[in-house]
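Asker: Below you'll find the structures, each written out as structure tokens.
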Structure P
Amino acid sequence: MVWKNKFHERINELWKRAKVRNRKLTQAEYAGCFGVTRNALLGWLRGSGQPDTDGLVRIASTENVSLSWLLGAECSGGKDESPWDEQEILHIYRSISPEHKEILMELAKKFQIHDRKLS
């Protein structure tokens, strides 16, 4: 199955990116994000298993990727298939406090104004 092989590649890519975000993240904790056991995640990472449809939806939603990408489609620049750096920014934004979100938004607005002046 082509999608199984691509899923295997994509879940490994997502796991690596999660480890970059949090070096202390364990496989059990990562699996818990998707409501599965560490053994289920290990099967996916090894290519010897795959989630059911609900599991695929949970993974895509949690990791902010499209189902089509998760199943093997190349990034087509679609609305929900943003580059990794944008996904990383979104992940960080979702994990910070409301007061820090306000500070971050003010900073982003300053960058936007600055970039407009340069254009």
Structure Q
Amino acid sequence: MDTLLFDAFNNQNMAQFKPLFTEDLEWYQDNGGLIPYETVFENLENTFKKEDKLTRQLVKGSLEVHPIKDYGAIQIGVHQFRHIENGKEEIGTFKFVMLWKKTNDKWQISRVISYDH
């Protein structure tokens, strides 16, 4: 699911990306606090419009996935975001926690914690 999520992100495909989140999404960011659902996707739409294409890559060996009984799974890891700023490649390495909710056979992210910015 992580690969599907960030293939959609890296290809700036909002039609594939947005349905991977529940509508009661809670997104917490250490430097931004709680970000509402609509704001998350407004920010991403604006990011996708920029020429300095932002991409994400999972840091090899960092991914942990643990089941949560009768809910889904918790995903923990480290990822890098890359973009061009002032003609130079910028790379940020951050940590994340995502709660994936499984409803029937559908997996969606219900909570995101992004930190160590």
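Asker: 3.9 is what came out when distance in nm of label points 7 Å out along Cα→Cβ at positions 9 and 105 was calculated for one structure; which of P, Q is it? Please report the intermediate quantities before stating the final value.
Answerer: On the way: P: 3.9; Q: 2.6.
Computed on structure P.
Asker: P, Q: which one has helix-only ellipticity at 222 nm (-39500 (n - 2.57) for each DSSP H run of 4 or more, over all residues; to 500), as calculated, at -6000?
Answerer: On the way: P: -22000; Q: -6000.
So the calculation was done on Q.
Asker: Let me ask another. Assuming 3.0 is distance in nm of label points 7 Å out along Cα→Cβ at positions 57 and 89 as calculated from a single structure, say which of P, Q it is.
Answerer: On the way: P: 3.0; Q: 0.7.
The read-out comes from structure P.
Asker: Next up: Hey, mean count of other Cβ atoms within 10 Å over residues 41-48 derived from one of P, Q reads 16.0; which structure?
Answerer: Numbers: P: 16.0; Q: 13.4.
Structure P accounts for this read-out.
Asker: Thinking only about volume of the Cα convex hull per residue in Å³, which of P, Q has the largest value?
Answerer: P
Every number in this text was worked out from the coordinates using simple rules, so none of it is lab data. Note that the structure is a prediction, hence the values are computed from the model and not measured. Cβ atoms are built from the backbone, for glycine too; each structure is taken alone.
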